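Any read-out appearing in this document is the output of simple, stated calculations on the displayed coordinates, not a laboratory observation. These numbers come from a predicted model, not from an experiment. Cβ atoms are built from the backbone, for glycine too; each structure is taken alone.
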Structure I
Amino acid sequence: MRDVIVVGSRCAGAATARLLAQRGHSVLMVDRAHFPSDTVSTHCITPGGAMQLRRWGLLDRVLATNVPWVPEFTLTIGPNELGNPMGDDPLIGSVSPRRIVLDELLVDAAMEAGAQLREGVTIKELLREDGRVVGVAGHDEGGGRFEERASLVVGADGTHSTIAKLAGAAVYDERAGHGSGYYAYFSDFDSGAVELAFNKGHFCGVFPTNDEQTCVFAGKSDQEFSYFKGDVDDAHAEVVTTASARLGELIHQAERQSRFFAFRTIPGFFRVP
């Protein structure tokens, strides 16, 4: 019997597993995915997260994946641009690795600390004894039964957590998302900063990521998501331009390197009109 099973092995799960394993606990990470693998994300690790990576000794590993350290941050609201609102401390900055890079890096770090990983496993039920959760059960990709027991089960399986539903966890401090849109990766997007821009109900973000590409997202309110369905390329550029005329010029000069990915904003985020 293990000490801890962590269901979900991406950013939250792998980081949790690593910290527990470093403290001598027997930890098993479980995930439906195989690593490396991608997931919908716009990547930016803000200064607080970057500082934590530095404390863990992992920031240099992240930077070694050909992702830039970005000390510059610009916030645009309407016609007003605010550059570097957090000051110019060289230790303050952000990094925006692709999830196909970051998640595998964190999983590897957790395993180096002693955690184990089972990939391709889908959890369908919680095992209980005397009213207490004592493990998980499900199936592997071949349909074979998977079952493991532990003193503690951690649900790190995302916003719509299966573990939270199976445990009957109470919902508290619930905040709805208010925006939807699309993002893609571009080359030759000459910003050099992490940027957020809001104007007239439009918002966009710019995150320099791996291999000299830039993730650019653009969105509107959920009610206006259908705006993108005619021509996503044109709609994306139009939203970026409305949010920031300067960024609009850059998006028209850049070359798209990927398909578009649909997203919803983080609950409670992007409420600026």
Structure II
Amino acid sequence: MTVIGNYKILKELGEGGCATTYLAEHIVLGEKACVKKNLKLSEKEEQALLQEARLLWHVHHHSLPTLRDVVRFDDDGSYLLIMTYIEGKDLYKLIKEDHPDGLDPEHVCWIMQRLLNALHYLHFYGIIHGDVKPQNIIVKPKEHNAVLVDFGLSTVRPKRISETPGYTPAFAAPEQVAGKPPIPETDLFGLGASMIFSLGGNFIGKTYPYSVPKPLQEFLNQCVRHDPKKRPKNASDLIAPLSDLREKLFGRRSSERKTL
């Protein structure tokens, strides 16, 4: 058994970028936690890790993770980020392993609505996630919730002269690829692309399975327009219209909790 600080490591969840993530259990409380431990860091990577910690320290939203603690080890200078463990499959695995033809459109609508509320919260505080993609969306059907995770590429109030901290090519907005600083519309692009992917569609060609209603296609297409000025400006601008669309398509503004 490996023990790091007050946490017993149960298993490795993944490794990438500059850190390894573990599922852990608090020794005293018996509660599960997500422990993110850095690998060998350059000074720039260390600052990115601490930036993520500072961002999460002030985040308190049911569709976002909560930072419990940050620990630095003097012997090797490594850091631990202790976060809430979000149990569930990420959207990418959910599609690839369980729903290769795509999710039901009504499920996609409630998932998107949860994430729009999370982005509205972040953007209100000047935080741009910068890496919204299926792999960073944990779906929790029983709780009827979706959680946006991994703030390693996030920025706070980016300026026009700011550089993009990085991106995932498959779901990156055109302005990120061009090296421009992320903006709220950048997160909306990633969300729209992720939702189109979850429907079994292709956001590049804006193609969808025949089962996806045209009004929903049009709603999502506005998020993935090449020019960010032609996308919706704020996540909040989409929340009420999405509820209206759900009522029009499915006869209700909210849906029951059920397994996907």
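Kindly point out which one of I, II the value -7000 was derived from, the read-out being helix-only ellipticity at 222 nm (-39500 (n - 2.57) for each DSSP H run of 4 or more, over all residues; to 500). Can you show the working numbers first?
Details: I: -7000; II: -9500.
Corresponding structure: I.
For distance in nm of label points 7 Å out along Cα→Cβ at positions 36 and 212, which structure out of I, II has the highest calculated value?
Numbers: I: 1.8; II: 2.9.
Largest value of distance in nm of label points 7 Å out along Cα→Cβ at positions 36 and 212: II.
Tell me which structure, out of I, II, gives 14.4 once mean projected area of the Cα convex hull in nm² is calculated. Label of the originating structure: II. Among the shown structures I, II, from which was the value 15 of relative contact order in percent (Cα under 8 Å, 6 or more apart) calculated? Only one of I, II returns 15 for relative contact order in percent (Cα under 8 Å, 6 or more apart), namely II.
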